[in-house]
Structure P
Amino acid sequence: MKKFSLIAIAFMIVVQLGCGKDPTGISTGTIKGKISDAATNGAIAGVVISTSPASSSVTTGDDGYYQIDEIKAGAYTVLAAKSGYASATANVTVDAGKITNANLALVVVTAVPSVPVLVTPHDTVSSVVLCPTFNWNPSSAAASYCIQIAKDSTFTILAAGQAGLYINCFASPSLAESTTYYWRVNASNSIGTSAWSAVWRFATGSSATGNTKPNQPTTPIGPATGFRSQSYEFDFTCSDPDGDPLYFRADWSDGTPMIWTNDYYGWSTYALPHTFKALGTFPIRVQAMDIYGDTSLWSAQTSITIINANPSFSNYYVYPSDGSTCYYSPINFDWDCTDPDIPYDTLSYDMYLDTLNPPVKLQVSNLSSSQYTLSTITNAKTYYWKIVAKDRFGGVANSSIWSFYKTTK
C-alpha cells in the first residue's frame, strides 16, 4: 500500500508539471521606466503611474523612475498623470519573468485641451452590440476625459458615462436593445475644460447582434534607417471579415499620441506616414478598428533606426568669395550651411583664418550664426579661411578653403 501511494504521488507530480504552462511557476512580469519633461528632458517626481487593465499604482521618485512588479503577463496601457501636465500613455506587452520598459515624456499644459474628435461607434451606424467600446482621438494637453451617453440629443436622459477617464476610450455597460443613443466627450486639464465634441448617434441591435473583429494587419514595411524631420511611410495590408470600413493607428514608440486615421472602405493596402524627432531605434506596429469599435490584434513589429545627419555646406553664397580682393574694413564674413535635422537640431561654427594654407589659426569658436565681423586685419596679405560646422549630436562638416587678398585702394 505504501509503495502504491508513493507511485501515485509521483504520478500526480509529473502530471502537474507536464500540464502547467510554465514549469517555473512564473506568470508575472515587471514594467519599469522613467518619466521626463518633454521640453527639458528633466526627471519628474510625483507622477502617478497606473495601467489598464488595472494593476498596482505607483508614484515616480525624485529621479523620475518607477517600477510595477508582479503584473500578470498580457497587454497593458501604461498611464502617467500629474497635475499641470498632459497625461501620456504607452501600450506595452508584459512577458512572464521579464522586464518591460515604458518611458514617457509629459508636456506642461499652457492652455485648455483641444476638443476631442470622435471615432467609434461611427455616426449613424446601426446594429451596434449592446456593450460597445467608445473611442476618440487623444486631445492635445488633455489630462482626463468625460464621456456622456444619452437617449436624447440634449443629454437630459443619460444612460451611461464617466468622468476622470485617463485614456481615450470607454467600455460601456450594457445598453438597451434596438435603441438610439447619442454620445459626446470633452477633455480637461488643470487650466480648464474643452467644449463638448460633436454629437454622434448610433442604434443598438439585439442581444444576438454580433460583430467580427478586423483581421490582424500584416507587418509594416518601410525603410530600416532614416533621419529626423523627414517623413517616412510604412505599408501594410488588412481586411475586415464583415467588409466594414476600417480605421488604423500606429504605435511609433516615440511618445507620439496614437491617432486613429479616417475610415477607409474597400482598400486592401494602406500606408501610414510619420516624422521622427529623436535619435534611436523605434519599434513600429499597427492596429485596425472597424466602425463599430472592435479592434484587431496588433501587427508584428518592424523597426526604424533614426541616425544623425551631418551638416553640409554650399559654395553658392560665400563672402569674401574665393580669390576675391577686399578693400575695406571691417570684413563681414558670411557662409551657407544647412542640416537636414533642423528644427530638431542646432548648429555652431568654428572659424579658422590664417595666412597659411590650410589655415590652422582658430579665429573664433562656437558661433551660433553663419556670419562673423572682423574689425581689423593687416593689409597687403593673402588670407585663407574655412568653417567647421558642428551639430548637437556629434555631426561635423568642414567647408572648402577660401582665400581673399586684403588691400586698400
Structure Q
Amino acid sequence: MFDSLKKLRRKLRIKKNVERLFKENEYYHSLFAKRELRVPLEAELFDYFRKLFPLIEKKSKGQLRILAVFPHYNWERDALLPSLRRFGEVTHYDWQPKYDHQGKDWLSGQKQRMNSELIGLVNDLVQKGAVDVIFTYLSGELVFPETVQEIASHGIPVVNMFLNDKEIFVGKKKKDAAQGMRDICRHFHLCWTSTEDALEKYCVEGATPIYLPEGANPEVHRPYDVEQDTDVSFVGQCYGVRPMVAGMLQERGIAVSCYGYGWPNGPLSTEEMVKMYSRSKINVGFGGVDNLKEMYCLKGRDFEVPMSGGFYLTEDNDELARCFVPGKEIATYRDFEELVSKVSYYLKHDEEREEIRRRGYERALAEHTWEKRFEKVFTILGVLKAD
C-alpha cells in the first residue's frame, strides 16, 4: 500500500513539474518572439565587451588574476580550479562550511551574512588591484540581485555559469524570489548556460547569454591502464527511473554495476570513479531531466566518461549530438529496448567498441576540456589575449 502511494505521489510530482516547465518555456518563447529579441552571435559578444570595457588590458595566459566563487559539492574543485589556474592566480571563495545554504536559517540570516562577506572580498581585491575577472557559479538561491549588482559595479568583468537552466531557470520561489537565475541574471556581464533553449529566457530577462556545454579536466579524467573486468556500469545517484532500468537490465541477463548515493555499492572516490570508466566495457548514461519525457540536458558525465577513455552509451540527445558523433565517438539509445540491443551488440564487438571509445577520447581531449571553455569565455570578455 505504502509503495503504491509513493509511486502515485511521484507520478503527480512529475506531472506537475512537466506542466510547470512547459508553461514556463511557452511563456518565455512567446515574449522572445513578441519583443523581436535575438540571441547575440559570438562576434557580436566580442564587440559588445570591447565597448563595455574599453580600458581593460588583455593579458597572456598565465597572467590573469581570477576570483572564482563557487561551492564544492563533489566535482567542482577538482574540475574547475586546476583549469582556471592555467590562466593565472586564482582566489577561490567557497562559503562552505561556514555558511550552510541548505540549513534552516539560511534565509533568516546566513544568506545575508555570506553575501556581505562576498561583497567585502570583492571590494578588497578591487582596491588592491588584484583581480582581472570574476567567475561565479551562483543562483538566486545563493545571492541577492543587489549583491550581483555590487560585484559587477567595479568595471571588472563578471561571468556566471549555471548548469541547470533546463529545470530551474526560475525554480522554486521563496519569499517571492526565484531560486534559479531569473532574478539575478541581468546583473552579470555574461551568463554562461549549458542549456541551449535557455538562451531565449536570458534574453527576455535582459541578460547577455552564451551557450557552452560542460567540460572535463584531463588531469583528473584520464584513461587508466587497467583490466576491463566490468561489463556494464553506471556511476551516479540512484533516483528516478535509474533503479528501474538497472533492474530491468538484470532481468534481461545484463549485470550492471551501479555506484553512487542510494545504490547498495555506495559512492566511489573521484579516482575510483575514473578508474571504473576504464574498467568498464560499457559505461551507461541517462540524459533525462528528473524523469521528464522528451526533455534532456547535457551532463558532466557526457564529457567525463569519454575524457577518461571510457566507452559511453547514453540517451539520445540533440545537444549531445553536436558535441560527439553518435555511432562513431559515443553510442546512444532512444528507449529501453534499444539500450538492451546496443549493450548486447557492443559486448560482442570488441574492435568496434574500442574504435568508438578511442575516437570519443580524442574528441573530448581536443574540444571539451574546461580549459577550452574558460579560454573562450575570457577571450570574449576581452581579458585574455587571443593565441
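A short reminder: the numbers here are calculations on the coordinates, not readings from a lab. Since the structure is predicted, the reported quantities are computational estimates derived from the model, not experimental observations. Cβ atoms are built from the backbone, for glycine too; each structure is taken alone.
Each of P, Q could give P(r) over Cα pairs in 10 Å bins from 0, in percent, but the derived value 5, 21, 30, 26, 14, 3, 0 comes from Q. Could you figure out which one of P, Q the value 8.0 for distance in nm of label points 7 Å out along Cα→Cβ at positions 155 and 355 was computed from? Source structure: P.
I have -1500 for helix-only ellipticity at 222 nm (-39500 (n - 2.57) for each DSSP H run of 4 or more, over all residues; to 500), calculated from one of the structures P, Q. Which structure is it? Numbers along the way, then the final one.
On the way: P: -1500; Q: -12500.
Answer by label: P.
I have 10.6 for mean projected area of the Cα convex hull in nm², for residues 27-146 alone, calculated from one of the structures P, Q. Which structure is it? This value belongs to structure Q.
For structures P, Q, which has the highest computed value of mean count of other Cβ atoms within 10 Å over residues 99-106?
Details: P: 18.2; Q: 13.0.
Top value of mean count of other Cβ atoms within 10 Å over residues 99-106, among P, Q, belongs to structure P.
One of P, Q was used to compute mean count of other Cβ atoms within 10 Å over residues 51-58, and the result was 14.6. Which label is that? The read-out was computed on structure P. Here distance in nm of label points 7 Å out along Cα→Cβ at positions 171 and 187 was calculated and came to 2.4; which of the structures P, Q was it taken from? It traces back to P. Here FRET efficiency 1/(1 + (r/R0)^6) of positions 203 and 371 (r between Cβ atoms, R0 = 41 Å, to 0.05) has been calculated and equals 0.05, so which of P, Q was it run on? The structure behind it is P. Quick one: relative contact order in percent (Cα under 8 Å, 6 or more apart) came out at 11 when computed from one of P, Q, so which one is it? Value 11 for relative contact order in percent (Cα under 8 Å, 6 or more apart) corresponds to P out of P, Q.
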